[in-house]
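What follows is a set of structures to go through.
What follows draws every value from the coordinates through simple rules; no lab data is involved. On a predicted model such as this, the values are computed, not experimentally measured, just so you know. Cβ atoms are built from the backbone, for glycine too; each structure is taken alone.
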Structure 1
Amino acid sequence: MVDIGPSILLFMLLSVVLTLAIPVAIVWLIVVAVRRSDSETSRRRYDPAAEQLRYRYARGEISPAEFEQGMHLLGYERVP
């Protein structure tokens with residue numbers, strides 16, 4: 001039987017670990033990137049009440065103060 005030294009066994013173990021760790025790390029980075037982009041786009045989702053306020057403000061039906069108050073009541077800290 002061929003005597004395999006401990007350094008060869010350690011090298012084999014490290015190569016298996018790296019072979020598994022690299023694809024797992026790549027998938028994890030992709031998942032993190034997708035979650036960040038989803039959370040950013042979810043803040044900009046369609047809000048019909050805010051859109052109505054924007055339309056009314058654009059048509060001059062409400063004042064800037066009423067527009068800002070309405071947006072604040074809808075939960076917008078800043079007017080987008």
Structure 2
Amino acid sequence: MKSFTVEIRTGDKVEVGRFRNVQATVKSIETDEHGQPVIVTSKGKKKLFSCRLMKLSPGAKTPKQILLERNRKKKS
């Protein structure tokens with residue numbers, strides 16, 4: 001699998017809670033201070049993903065990019 005698309009809209013039902021046994025309705029979709037998607041449900045705000053997507057982080061550099069910059073500075 002090369003890519004995966006997640007389609008979530010206002011009004012969708014999602015399962016939340018420790019055991020994912022409580023149904024909640026999506027009221028809106030926002031982003032947090034790191035640029036990551038957060039869904040606002042009838043039970044409160046929930047992170048859409050448990051991991052952080054680097055390509056959604058504004059101005060964030062990957063560890064590989066940081067190492068490449070350090071190596072370029074050392075060569076100069």
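To which of 1, 2 does the computed value 2.7 (distance in nm of label points 7 Å out along Cα→Cβ at positions 16 and 32) belong?
Label of the originating structure: 1.
Out of 1, 2, choose the structure whose coordinates give semi-axes √(5λ) of the Cα gyration tensor in Å equal to 62, 9, 6 when calculated.
Working through the options, I get structure 1.
Suppose helix-only ellipticity at 222 nm (-39500 (n - 2.57) for each DSSP H run of 4 or more, over all residues; to 500) works out to -5500; of 1, 2, which structure was it derived from?
Answer for the origin of the read-out: 2.
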